[in-house]
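Each structure below is given as structure tokens.
No lab work stands behind these numbers, since they all come straight from the coordinates. Note that the structure is predicted; figures quoted are calculated from it, not measured. Cβ atoms are built from the backbone, for glycine too; each structure is taken alone.
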Structure 1
Amino acid sequence: MVFTAVLAGCGGMSKGWLSAVSEHPLLKDRVRIVGLVDLDRATAEARAAEFGLSEAAIGTDLDAVLAATKPDLLFDVVIPAARAKVVETGLRHGCHVLSEKPMAASIEEGRAMIAQAQAAGRIHAVVQNRRFIAGVRRIRRLIESGLLGELTSLNCDFFIGAHFGGFREEMDNVLLLDMAIHTLDAARFMAGKAPKAVYCLETNPRGSWYRHGAAANAIFEFADDVVFNYRGSWAAEGANTSWESAWRIIGSKGTLIWDGADTFEARIVDGDTGFLRNLKPVDIPAPVNEDETHGHASVLADFLGAIGAGRAPETVGTDNIKSLAMVFGAIESARTGQRVTISA
């Protein structure tokens, strides 16, 4: 089946979406872009020219373009503040909607999107591409295998001096809302545990080129007494981590260390004597399905497959709101200085 789609928001992020749809083997010839919408018509026209979309409808009014093209899908790549209206419009026109992260600008908006999708009988899902990489899928398999014993904690460091320019540098809570959502979602996925509560300290370090909230330290309580410790900054020059963070995952029998790229180190206890127990290395299992390790393309492929099969995609709104709740719980904790219960 070939799906027709309109893409709303033709800024820098849209290039990755259009490249995946037009070039990746998982998606090639499965989606036909029939419309591009942006508040700046020239931006939409330039993106259409770049990708050879001469027959696509171009416009600044999403309602009008959707009415004219009647697509199966809406790809929502607008800034977070505009997301709620874009999703509502797409669902009202009968589209399945796939949104950039974060899902919404508030938990209330997220809940409204879920209700709108259910009322429309359509799927609304969110691009959480960083759970669709080989490292994250491999760690999930290792934890599920029980080789590390019972999971006790996940610990990650994210430190990058990222100079985006543009809207991010003016955002409130920029690290938590625009980047940490990826890491928190990955931690929730790897652990397979529901988030219960959080305590967070958010700062904007000296020398930060962001207006607000470029750094955060957060302690999350997951179900079954699992703790997730997050340390991050988008204004940390000098020793960048991977974009996937650097991880230490601890179980009752051993520990996994991952640099966020290609280096894994996992050891478990081998024996029951000695002040420090002997250790032996364990292999990190391969992902169950290689098709689930291609980031953005895998999210899109899962979305299309779910529509065709009549099932929920992995990042459907009813699940992704749990990761969003972690973000807004951390923001509320940072604002109040108190431990905050997480509910979604």
Structure 2
Amino acid sequence: MRRIVGVYFMVVLFLAGCSSDNKQEVVYINQQENHKIEVVAEYLAIPWSIEKNKETFYLTERTGSIVKIENGVERQKVELQKNLATAAEAGLLGFVLAPDFQESNIAYAYYTYVDGSGQFNRIITLSLAGDVWREESVLIDKIPSGSYHHGGRLKIGPDGKLYATTGDASEASIAQDLNSLGGKILRMNLDGSIPDDNPFPNSYVYSYGHRNPQGITWSPDGTLYASEHGSSANDEINKIEAGENYGWPIIQGTEKKEGMVTPLFTSGKDLTWAPSGMDNYNGKLYVAALRGTAVLEFNLETGEYDKVITGFGRIRDVLVVENYLYFISNNSDGRGNPQNNDDKLYRIPLL
């Protein structure tokens, strides 16, 4: 028995292994009625980020497309100024629509690229014309990139600022270097300028000492939380405060050191979640888990957590809209076991 949004559920997994497309169905049964997980879209190619505008979804794919879901699935072309990197974990990652998207057709994106000077990440604006997105302006460039750990999540906070998570690019020491953009959570104005109230003068850095954060969300009271990949284990869920040092690579897991922040939740040294996108609902954090192959629920009041959705393989991102939880599988990223019709966007009601 597992607990999800205040109701106890049993999970019954039906694997129709003899069917032509190997479809799977997961049914959640509570004390009152059945709640079936619905497939919103399928045949996605390494999806990374979920955005929704009214009744339309936009999903980035690491391979360089944006999928529009509105009375069907349309894969839209993305024209970038740099060549998209094909390194592990790299590609077209974070994506968020501008607050005035209905009028401006502008969105923000984070991608990994290669050119003659090396491999880097950048944060850009994209402009939508017809069914083509075009890179319009560069907000931040030369964010460190390496063989792994690109970060990549973008969100607009309740303060109207754009936040980005960046990885340590497999060079742990840069997470403690305030002159590096790697291993940080960055904060900027929507035009790419540095806010006057950032914690470090003339710096995008909002918090530091991060290994590879890939999820951020704000609770209704404005508190910022982030998910972070640990070193083989010791994954973290942190409460983020301006100017704080979250310890990597000096401390990890439950370790403590003066001037550094120990996480609210950690997987511990013997377990890995590989947490990615996250959202919140009714005092709980919902976090996509890749190696954990689940959606995890963290109760901020009790300090407990549990797997509340399993059976879909690697989960990359989650989104709560009204009383529905949406999530995308990520089995086609080279580390999972995709079915013929993976990957997919799913939804389930939250009560």
Fill in the blank from the handout: The value 0.05 for FRET efficiency 1/(1 + (r/R0)^6) of positions 129 and 305 (r between Cβ atoms, R0 = 25 Å, to 0.05), derived from one of 1, 2, belongs to structure 2
Handout entry: Origin of the value 0, where helix-only ellipticity at 222 nm (-39500 (n - 2.57) for each DSSP H run of 4 or more, over all residues; to 500) was derived from one of 1, 2
Key = 2
Completion exercise
Computing distance in nm of label points 7 Å out along Cα→Cβ at positions 217 and 249 for each of 1, 2, the value 2.5 comes from structure 1
Fill in the blank from the handout: Ranked by FRET efficiency 1/(1 + (r/R0)^6) of positions 193 and 233 (r between Cβ atoms, R0 = 25 Å, to 0.05), the structure on top of 1, 2 with the greatest value is 1
Exercise for the section: Could you figure out which one of 1, 2 the value -0.20, -0.98 for log10 I(q)/I(0) by the Debye sum over Cα atoms at q = 0.06, 0.13 Å⁻¹ was computed from? Expected result: 2
Problem - Structure responsible for 13, with relative contact order in percent (Cα under 8 Å, 6 or more apart) calculated and labels 1, 2 on offer - result: 2
Fill in the blank from the handout: If you rank structures 1, 2 by mean count of other Cβ atoms within 10 Å over residues 105-112, the highest one is 2
